[in-house]
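Just so it is clear, none of the values below were taken in a lab; they were calculated from the coordinates. What you see is a predicted model; the values in this text were computed from it and never measured. Cβ atoms are built from the backbone, for glycine too; each structure is taken alone.
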Structure 1
Amino acid sequence: MRVLLHPILSLCLLASAALASLAHADSYPTKPIRVVVHNTPGSALDIVARRVGARLADQWGQPVVVDNRAGAGGVIATDAVAKASPDGYTLLAGADGPITILPTLASSLPYDPRRDLVPVVSLGETDFLLVAHPKTGFKTVADFVRAAKTRPGQYNYASAGNGSPQHFAAELLKQQAGIYVTHIPYRGGPVGLADVVAGQVDVMFIAVGPALAHVQAGRLVALASGGEARHPLLPTVPTLSETYPGLRAGTWFGLFAPAATPPAVLEALGAEVAKVLADPRVRSDLAAQGIRATGYPQGRFTAFVSRESGKYATLVKSAGIRAE
């Protein structure tokens, strides 16, 4: 009798857990949700998180609180969510930096993104612009590279932090162009951008949205965009690949949860976010900020993140890029 009791009890426990998960998902959410953003207010990631969060709050009748926790290249925010209760009420609005780039660069991190986090749904993607302060006199990437080769180490560039996609993009350009430019990391893209606009830093890779108004007003010069094709908001600005074939620069955004979050909650959450991102008004609002809404479901997004991790591991090794 004891031999039969074991598997029966196991099946009962599994069934109870599954029913509890479904019940949780059916009533979710019953309290405010916190979305931790690893960048500063005004960044492209922050823009997406707030736009989607506001719509989710309307749909659910529960507040969605965006919590900006910038610093350490996104490690602080990512670690906080990795260690949060896996109940669906603390989520990470994350990008490639702390998820797929830093794990290939840093010798140790307080979290393992593959072990401690689970992708829920993709949010969007954006190209970078390489921008310069007008006082540099740069009009093109070729101008910048020529000057950097003539005066090695004299010029500098800002980034959103060590291991950020902006840092990575600049290091790839340095490697391909054969130049030396000093890296100045900041606690977020908008903070670094402010110093470029003020003329304290020479150049920067930054998402289209935060830079667009400055470029249009003449406070910055767009040297190149990082997409496969010229950006529709700045069609006269050439791509990086027009000068350096194959070179691209941009970033993607997604929603992540602590690893043990109930699958039914993840499915419900992903479906609601995808519904928001499919709304033409939301897509239009994000497009005006240079952001392409995606909304890939969990399976597709998980596979995408895995490919990105492999891509960056290969690039780090081939380009010899290191965290500073």
Structure 2
Amino acid sequence: MDGEVFHPGERLLQAHFGARARVAENGVRAIQPALAPPHQAFLQTLRYVLLAASDAQGWPWASVLLGQAGFVDARDASTLHIRARPGEDDPLLPALVPGAAVGVLGIDLAARRRIRVNGRLAHGGPQGTVLAVAQAYNNCPQYIWPRADGVGASPRGAASPSLAGPVEPPAAIATSVEDPAVRALLARADTFFIASSYQARDDDPARVASGVDVSHRGGRPGFLNLAHGRLSWPEYTGNAYFNTLGNLLVDGRCALLVPDFETGAVLQLQGLATLDLSPPPAAPAQAGLDEGLRRNAVVHLAPRQAVLRPGVLPPDWLLLDRASTRDTTL
């Protein structure tokens, strides 16, 4: 299996959905071991990135770092320097130890453009995070709600005077999905980010390496459903790589980051996910949310712990348009 870029969980789902032959060939071309020049140019325009790593017990956390354009330094094809670090109250911070597997999502919501970069932490400290790149590849613009970041805000975890000010941030708040403020945020969310991981297996003939990944999810407000203390969301059709679902198939531990684009707060939570690959027809309310969209699966998540961190993002993001797929507008 020389040149294989997908691990057993991904390969199993690709076969399950009849996409294995197509994506096996495409993945080798698309998933590169270094940053191509277009990747480098795009990353250096960004003012925020998503970051993920697993804690000492193997549970992922996802977070967001902010700065001015250029704070993501991608001048070297094999090295990514993010000139920002998580705040002291960010649950991701303790996971960023040298050698840790790290996932990065560089995304420009306004432009509906994103790139995933996975690798190992070469160095972390007050000057930022240096990543040795192992994988880099583009993702499509589907399901992204285009937004421009708020103006005149003072978010945390930023390296830019244009986006950040020397203000004392509000303290992080340990919370749960049953908290009224959290329930309200989940109910109106149309965007979240999910971190998951994979541990290399001795019985994998392809010898795919361990890694951590962070990815984007978008849908109509309400697609992230809370019922009886459990979160659920549909997995809509995409590139059929099944990176996130493949990870969750073999290790259900994951983390979500749910941004509040009105207030600038972020909800960070960990939980254990299970997959329903043959979900029953959606209930009428969910069917309306899924209209025109195709579901591959439904993910159910039992929350483990959650933190609400005010003031991480600028508030008052401007929604520029609706999210869309190749076939429909959300």
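Taking relative contact order in percent (Cα under 8 Å, 6 or more apart) as the measure, the highest value among 1, 2 is held by 1.
Looking at structures 1, 2, which one was Cα extents along the principal axes in Å calculated from, given that it came out as 84, 41, 29? Going through each structure in turn, the value belongs to 1.
Of the structures labelled 1, 2, which one yields -14000 when helix-only ellipticity at 222 nm (-39500 (n - 2.57) for each DSSP H run of 4 or more, over all residues; to 500) is computed from its coordinates? The value was obtained from structure 1. Rank structures 1, 2 by distance in nm of label points 7 Å out along Cα→Cβ at positions 231 and 271 and report only the one at the top, that is, the highest. Looking at the calculated values, the largest one is 1. Here FRET efficiency 1/(1 + (r/R0)^6) of positions 127 and 295 (r between Cβ atoms, R0 = 41 Å, to 0.05) was derived from just one of the structures 1, 2, and that gives 0.40; the source is 2. Structures 1, 2 were shown, and Cα extents along the principal axes in Å, for residues 87-214 alone at 54, 34, 20 was computed from 1.
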